[in-house]
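Colleague: What follows is a set of structures to go through.
The numbers here are math on the coordinates, done by the rules we state, and not lab data. Values in this document were obtained by computation on a predicted structure and should not be read as measured data. Cβ atoms are built from the backbone, for glycine too; each structure is taken alone.
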Structure P
Amino acid sequence: MGCFALSLKEWIVIFDYAVLFGLALLSATLLPGGSEIYLLNLSQTPSYSLFVLWLIATLGNTLGSVINYLLGRYLLHWQNSRWFPIKATSLTRSQQWFQRYGSASMLLAWTPIIGDALTLLAGVMKMHFGLFVVLVLIGKGFRYAIILGLVQAL
């Protein structure tokens, strides 16, 4: 029976961790996710480890940014299509901005709205993938640590 011998409470905790991961992943893509509210709610319940909550939210959100990066990486293949959603002038301006501020801007990937665009742009600019992941992981981990820290301080 092994893993099925878990109590209902333990299954609920596992389910909540999985939902948090999914919401964090969606929050980092162009889709809305709302992981912060769910994280804050779970952090108020003693059944959940704050470290595990932080880790799951950070990893899920980082993976969502990796999806954006991959979309951006292959986005330019369709830039000459009529349906392509980005105007050539906007794309050029974004690329120039990224060349100016570069990789360090990935530390801001956690910010609402512009963070998603930054991670997509990193893919378009073919930023080194390993560096991208490390910088995004640091930024997103810091953000979730701040959120959890502020809640615990209150």
Structure Q
Amino acid sequence: MSDSRPVKRAEEMVNWNIVFPNQANPSGNMFGGDVLAIMDTTAAMAAKRFSETQVSTVTVEAVHFAKPIMVGDNIKTTAKVVLVGNTSMMVKTDVYRDIGGNKLMKCVSAFLNFVAFDYQRMPTQVPILELLEEDETAHKMALTIKESAKRRQQELNEILA
């Protein structure tokens, strides 16, 4: 049986924000939870745009806080669907600090999983992803993360059983 879902390219979503003092600790570093909230919003927009449905976050995987983000920084968040299942999508999301001179420094990366759902809040199919050459590395990373998460969940199920 062939898959009748449409094939679609993913669009990169871009979001700009400025970091305010209420988003930081006493040292001036942006709270990780605030960064994750911005990443989740941008990733949800990418997933929603790709699936043309409502979406909900399922998991946040492989979060890496590489560099600090400080009060007053302008930050650029990018998000793009890099892996799809039947009703799910994995979105690679990155946050960059604007360091001036049209230069950006990558500060945070993560892969967020979303499920698409219909108006009855039931999971619904998503299009098949047309993978672009520029997205192959992120796609391979997403596959590795997906397998690791699956193993972790199986281990947790055994422990909690």
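Colleague: Can you say which of P, Q returns -23000 when helix-only ellipticity at 222 nm (-39500 (n - 2.57) for each DSSP H run of 4 or more, over all residues; to 500) is computed?
Modeller: P
Colleague: Kindly point out which one of P, Q the value 0.70 was derived from, the read-out being FRET efficiency 1/(1 + (r/R0)^6) of positions 23 and 127 (r between Cβ atoms, R0 = 41 Å, to 0.05).
Modeller: Of the options listed, only Q reproduces it.
Colleague: Out of P, Q, which has the highest value for mean count of other Cβ atoms within 10 Å over residues 15-22?
Modeller: P
Colleague: Sticking with this structure for a sec: The value 0.90 for FRET efficiency 1/(1 + (r/R0)^6) of positions 39 and 103 (r between Cβ atoms, R0 = 30 Å, to 0.05) was derived from one model only; which of P, Q is it?
Modeller: Answer for the origin of the read-out: Q.
Colleague: Related question: As an exercise: Kirkwood radius over Cα pairs in Å, for residues 79-142 alone, calculated from one structure in P, Q, equals 13.4. Which structure is it?
Modeller: Q
Colleague: Tell me which structure, out of P, Q, gives 136 once volume of the Cα convex hull per residue in Å³ is calculated.
Modeller: The correct label is P.
Colleague: Ranked on mean count of other Cβ atoms within 10 Å over residues 7-14, which label among P, Q comes first with the largest value?
Modeller: Going through P, Q one by one, mean count of other Cβ atoms within 10 Å over residues 7-14 is largest in Q.
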